[in-house]
Structure P
Amino acid sequence: MDGTALLRGQMESMHGILEAAIGDCPNNVLATKLPGSTNTSVAAIYAHTVFGEDGLLNGLARGTTPVYYAGGWAQKIGVEMPQGGLEPDWDVKYDLGLFRAYAAAVYQSTDDYLASASDAEFDRIVDPGFAPPMPVKAFVGNILLWHIATHQGEISALKGAQGINGLVLTH
């Protein structure tokens, strides 16, 4: 398996696991910030994860306009794209189905980019500012994949703490 196929497969798997975690989340669980918790709500974590992929890959690494702006999602979803990390008090509300449509557009953009990137593009150095400079392939393989996996785990744990099965991966 070549590097491109590996990265595409890993991102597809992580997207699928994140969507499996969020897909059956009821609105009351989506919006709840547990008392005494330093975590924010499932809604905020999911939005942060998707916004993060869009902003980090499209905006930072590629230097292009994020899907959020290019696809008119800013007006559609009515949630402002944050310009930094996940704030514990971020209280965000949105239509989950609509936000998942935005997420699907981000995932497609990521896959299209990975499918078309040359070896030279994958070897190009990107400086994220919060980690050492690294090749694009390492940025995707380490930063983006780790980000999705970590936040998917938070979402699953928060669902579990509220009595909902955190992650169902049966087909």
Structure Q
Amino acid sequence: MDSKLNRLRLLNKTLEPPQEIGGLFLPIGLPERFEFMFVAEMPAMGVPKKKQGKRIINFNATARDRFLQEMMIKYGVEGSYVTDIVKKRDRPRRPTPKEIQKWLPFLLKEIEIIKPGAIIVLGRRTYEASFRPYVEPRLRDKDIKVDHVFHYSNQVPRKKFERRFGKIISRIRNSG
């Protein structure tokens, strides 16, 4: 496990923050786990803020991020790695196929290091437009279960998100 953590740290050090953001084990401070990996589309667009001397970055800045982490704890997947397909911040928009292809080797390296049993994509549109056509074909020879949940933004009621989140975690755990 320590080797995996070192390899991830080294990989993420190749990025150029704050514009390029790597993944995190969330919530921060809990033991790292490798069973599940969560994948979003692009880093949060705001510039990382400092809070109590620490830089608050991707997946750890907003009330919605905290809600995702609460769900991770509630359903027993706390300490899982959360990352993006595209690692570079930009104006709010969907990534282009060229951007996805540019960052795909980095994401595949994260997956290779973690060796998750399951990947849960954050957002149905992200799954359909960015993950399924570009990432999923590269996982066919690996034994990784893949599914998606609604994005945890305000667009989906929290109860609806939680029902789907709990259902997906349970189904993946019970399938093998």
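Which structure, out of P, Q, was relative contact order in percent (Cα under 8 Å, 6 or more apart) derived from, given a value of 26?
Values: P: 33; Q: 26.
Checking each candidate, the match is Q.
Taking -16000 as the value of helix-only ellipticity at 222 nm (-39500 (n - 2.57) for each DSSP H run of 4 or more, over all residues; to 500) derived from one of the structures shown (P, Q), identify that structure.
P
Out of P, Q, which structure matches 12.9 when mean count of other Cβ atoms within 10 Å over residues 13-20 is calculated?
Q
Here, each number is a calculation from the coordinates, and none is a lab measurement. Note that the structure is predicted; figures quoted are calculated from it, not measured. Cβ atoms are built from the backbone, for glycine too; each structure is taken alone.
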